[in-house]
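Asks: Structures are listed in the sections that come next.
All of the numbers you see were taken from the coordinates with simple rules; none came from a lab. The structure presented is a predicted model; accordingly, all values stated were derived computationally and were not measured. Cβ atoms are built from the backbone, for glycine too; each structure is taken alone.
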Structure I
Amino acid sequence: MTAKIDIINVSKRFGALTVLDELSLSIPAHEFAVFLGPSGCGKSTLLRMIAGLESVDSGEIRINGERIDHQPPGKRGVAMVFQSYALYPHMTVRDNMGFGLENIAVDRAVIEARIAEAARMLEIGHLLDRKPGQLSGGQRQRVAIGRAVVKEPKAFLFDEPLSNLDAALRTRTRIELAQLHQRLKSTMIFVTHDQIEAMTLADRIVVMNDKKIEQIGTPMEIYDRPATRFVAGFVGSPAMNVLDAAIERADASVVARIADGIAVNTSVAADRLGDGRYLFGIRSEDVRIAPPGQGRPEATVEVIERLGERTLVYVRLGDGQQIVGSDAGNSRVTVGERVGLVFEGAKAHLFDESGRAWHAREA
């Protein structure tokens, strides 16, 4: 069983504060969708509205065409996994997983079969007779996921479920969630402020900010062709370089002049841009660090961040703007050194005064 979820012109207010403003979104059956955005953007509120834990002030939520926003949570056919695990400390793992099914009078044999299958899938069979206090954080999170799995819901809703885990366990649990989705083929919605979680888990990312959706797309669509300056800055580590630039129209494409008047030939079509001020954006991997004299403009190295497979080099341009470029993992650059910069202008973006992004035409 799986679900197509339609959110239609939904708004939510807490007193005078508007949290979501006429937001619409369709999530196909079987999709792993990730709501990504900063704290306070409304992503968790939207998830709780789907679950029935928050009311809808206006608009509709439908699952498989049926309107569910007036139904109680238990009637919606969804299961939620919380950041806090929310396990009963006095119950065993087995009893925690089966408690919700017992409340709706599911046959005991069915409950045991579902618990056994979920435990096998999540590799927690050896933990069934333990209590939560005897488990690690990662094990407790698996139990919380197992409690959702046994319900056989139409959709799984995850509210920042990895936030309490350490870095190594978070990475492993991400992989396990991706594998769970592949096995169950269920509709899953995952809320996070962590763009790495979004990029590694999502079929599609819904980037949210300031009561609205900024962009919906696959991870690489979001990364390669951000719709707005906000998305460009929020998705990617480090954030996209965004610089002041003078825009010139040369032949069919745009030339951006940045520090010291250096021209970068972009692939943005000149006939698509109106008048006004634009900013120049480029990812760090598209700015190559070169020896002095082999790239322009030259800049002063301020910070070096070694990541193993590559080195991020933070440099200061002649006009005071900072930019991040990339060098080899065994880079020999040093702080204070003057280096050249080589721009891959075809990968550049422009942002107008409204924040809208302009890219090269797609092939």
Structure II
Amino acid sequence: MINKAALLPSYPSHNENRILTTNGQNDSNLPFVELRKTLSLEGISLITLDLVDDYRSLDLIIVLRHESNFSMLLDVIKVNRKIKILKITTEEVSVAPTQSNSLLNFGIFDSILTWRDNEIDNKLFFKYYYPNSNRFYNVGLKSKRKLVCLINAYKTNYFKSKYNIYSERFKVIEFFRSNDDFSLFGYNWDKYDSKLKNYFGSVRDKNEIFKKHDFAFIFENSNNEMGGISEKIWDAFSAGCIPIYYGAPNIADYIPSNCFICYKSFENIEKLHNHISLMSKKEKEKIRNQIEIFMNSSDYLKFTSKEFSKNILSHIKRLAKTKPINKSIFKIKINLLKNLFHGRISLLKHKRFYFNFFTSRYF
């Protein structure tokens, strides 16, 4: 039986139950707020791991990013070797190599939830849908819209994966550098170029920005992750903003192709620009109607916070019925080292991720 669970968030800023509280319906924490409510109704308490006084009292840990939290996980295992650990992948492999299935399977996790359709074996790896906060089709007042926008933070890509598509954002920005049809929002683009004419800073409410544009470039971090559909496309959909999408190669398995424009179906950005510039109001409304139909369908529900919570609960109930793994810190370390070298992963190249693990007091 599982009665007491703890959540290990991706970042320290989410500790002290901050990831389990929300200030509004569009809060990015909402999936975990919903999860906490759902578990509570089943008699399962959930707090962040930093607030747990006695690790021996825990039945389960739900782990998001684990790379910088190894010492804390091993602290738990040291006193509670039969603790069950459920891992939820939250990043693409091209930007976080430790999220690959070969590096997750090293004996510390009892179950791993992933969106990557090709990695699911229903033994260790199980399907889940990356949840969005609370997005429903709500266009609001009809107003004149600007042509197209891009909302992404400026980041440096540490890993030169051929599947990483950060560079496509820069191509778009450079093409529209002096074009009033385009708006750029997000953190730190002034560090990329302090003279960008159409950069308007960071945003507090994406919905309000999307409502002011007909189209939005919606780029995932990678172009090879089957089922890798993040929250980005739902942000645009909910405002009636038509996505120009590039990311999951099988997105049409989940979202009808008449709800978005495929970025890679155009030879270059100039031809794409011409296409959306010449699109009639009637054509745009036709796409918006399809978006509204989809967001009111059962196919969309699986991407919502409530369905995410139900899915996690079902996996917790399944884990409650399974025999616990008697975890060994020594075996965990050895298995991880084997996986690293078997996959020919350069420890130096990935030192940003592994430093905390290999310098922990347990290594």
Structure III
Amino acid sequence: MHSFYYQNRILMYVAMTILIIIFALIFASNAASSIETSLDVINSENNEEVRIVYISIPQGSSATDITAILDNKGIISSSLAYEIYLRNENMADKLRAGDYEIANNLDFDELTSILLKGPPLKTYNITIPEGLWITETLESISSQTGFDVESLTNSLLSGVVESKYVYLGDYKELQNWEGLIYPNTYEINVDANGEDILQLLVSELESVIDKIFAEEELPNWIENYNQLFTIASLVEAESKLEEDRPLVASVIKNRLYDDMLLQIDATILYALQKRKSQVLLVDLQVDSSYNTYKYTGLPPTPISGFGERSIIATLNAPESDFIYYLLTDKNGKMSFTNDYSDFINMKNKAKEEGVIP
């Protein structure tokens, strides 16, 4: 009897053990399936397509406005969570407006770093001052754009850059481009190359001339645009004050009429390609077609860049009998006369007062 009882108990324990093992295997299988499913979800999230999203944040946008924009564009999953993050980090009022290209998979730190820096520049400004020689102009462009002077020079001389005002149509000589790169402030696209920049600056002169000559015309004492530009460059180089520009132009006009030497120091410095405060007697001997102490008439090309004010002053040179001018005041004021003795007296006085060397 007892033997039969114990045998039944053993069979029952074996059966229960087998059932426990079966249930354990089933549970393990289901758990593995659940884990696999969870991993699939995670992988699905990680494999979400990364997109670059274009957004525009208007000036004056609040943190709430910005988070709503980001949420609408799918850059963040919760505008509330991001706004809370910004306020906790004390950056709610530090994000910058502008146009952005932002990936849709950034965490809050990465996203905020971008919005704190502001949008990348699409353009930058360069300024070309008036009165620079062509060599100095190219150096100025180079320093502001990063393009080396040699490559800029090659662009001008290769014919890639075009101007209808190049002296005698010959673009292969650098001095023939003198004055044709218009002094101004320009907005440059970050993707622009050297040729693009030079063409923009050269074309600006054509635009300025077209605008001026919609209302003006060449006076009878100027034969062509090259002469106009050359005189304007002399006015630019010699005049310190706005009020003196037309009078300087009238002196040049009178000397040309009388077939006198222009005797302009700025042309000597250009011939020497030296910037200095005083022209010496030995400098006047330089053998150059730009030496207006040796050759009558105008130099063959402009001697520098010139602005609209000098063009207008040249076109509107008043009638006068002045054939001399001189800097007579430290503020830049010039005096004008038609009498040589008067000119010498003014010169001596200006030297005594330290106005001129």
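Asks: Where is mean count of other Cβ atoms within 10 Å over residues 99-106 largest, in which of I, II, III?
Replies: Evaluating mean count of other Cβ atoms within 10 Å over residues 99-106 on every structure, the highest lands on II.
Asks: A value of 20 was computed for percent of Cα pairs over 39 Å apart; which of I, II, III is the source structure?
Replies: II
Asks: With helix-only ellipticity at 222 nm (-39500 (n - 2.57) for each DSSP H run of 4 or more, over all residues; to 500) derived from the coordinates and found to be -7000, which of I, II, III does the value describe?
Replies: This figure was derived from I.
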